[in-house]
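Any read-out appearing in this document is the output of simple, stated calculations on the displayed coordinates, not a laboratory observation. Computed from a predicted model, the values in this text were never measured in an experiment. Cβ atoms are built from the backbone, for glycine too; each structure is taken alone.
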Structure 1
Amino acid sequence: MRTKKKRQIYADPELTLAIGLIWGHLNTRQVEDAYDLARGCIQLWPEDTRLRLMYAYAAVELLKPLDEQTRTALEQSQCKEWVLLVKRREELQAKHAAGGNA
């Protein structure tokens with residue numbers, strides 16, 4: 001029989017809700033909404049890495065520049081797969097913006 005993974009419970013239910021909402025927007029390709037929500041949430045929880053990582057993805061999808069704190073969060077992230085995804089999307093978007101084929 002398979003055992004269930006124990007979910008990590010975060011102390012701030014509002015932060016947990018915000019992360020879920022942003023994730024939901026990203027999953028349904030509502031990138032503009034995800035970007036706006038993540039940007040606002042970062043003002044409330046500036047040190048939360050998860051918010052910064054989702055914000056970074058939404059930003060590169062919208063061809064928006066990443067601020068220094070977000071770049072630092074990417075560099076220090078333990079989730080290397082997410083970092084590689086964001087960097088790859090950033091490269092593809094830059095190539096597309098320059099007129100190249102992706």
Structure 2
Amino acid sequence: MNEVTDTGLDAGLRLLLLAHLRKMLEAVQLVRVGGRALIEEQLDVIVGTVIRRPEAAETLKRTGLFDKLRTWVDTMNGLLSVGTGATQLGQAVMRAIEM
């Protein structure tokens with residue numbers, strides 16, 4: 001999250017990404033209640049935002065965040081597909097977001 005804040009992204013895109021990352025953190029905190037569905041939903045929203053806005057993808061590439069975001073998405077998909085327990089999933093997601 002700090003890298004998004006500290007980049008040269010325009011304010012609108014930066015706020016949008018930060019809002020989605022905050023919602024992802026909330027989904028992780030609620031994983032015991034909502035299960036992995038909330039995390040999957042937020043992951044889809046983040047990916048959809050970048051795909052829907054080509055200028056966002058270009059800006060993320062220019063600032064070096066695109067590859068980090070792609071790695072993060074791959075990590076999240078891997079965690080979700082393995083079907084780790086709620087506690088392990090929550091801890092792993094928190095570590096991935098803090099990268």
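Summary table
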| quantity | calculated |
| --- | --- |
| Which of 1, 2 yields 19 [relative contact order in percent (Cα under 8 Å, 6 or more apart), calculated] | 1 |
| Ranking 1, 2 by distance in nm of label points 7 Å out along Cα→Cβ at positions 32 and 56, the structure that comes out highest | 2 |
| Test item: Cα extents along the principal axes in Å calculated as 50, 38, 27, pick one of 1, 2 | 1 |
| With helix-only ellipticity at 222 nm (-39500 (n - 2.57) for each DSSP H run of 4 or more, over all residues; to 500) derived as -21500, matching label from 1, 2 | 1 |
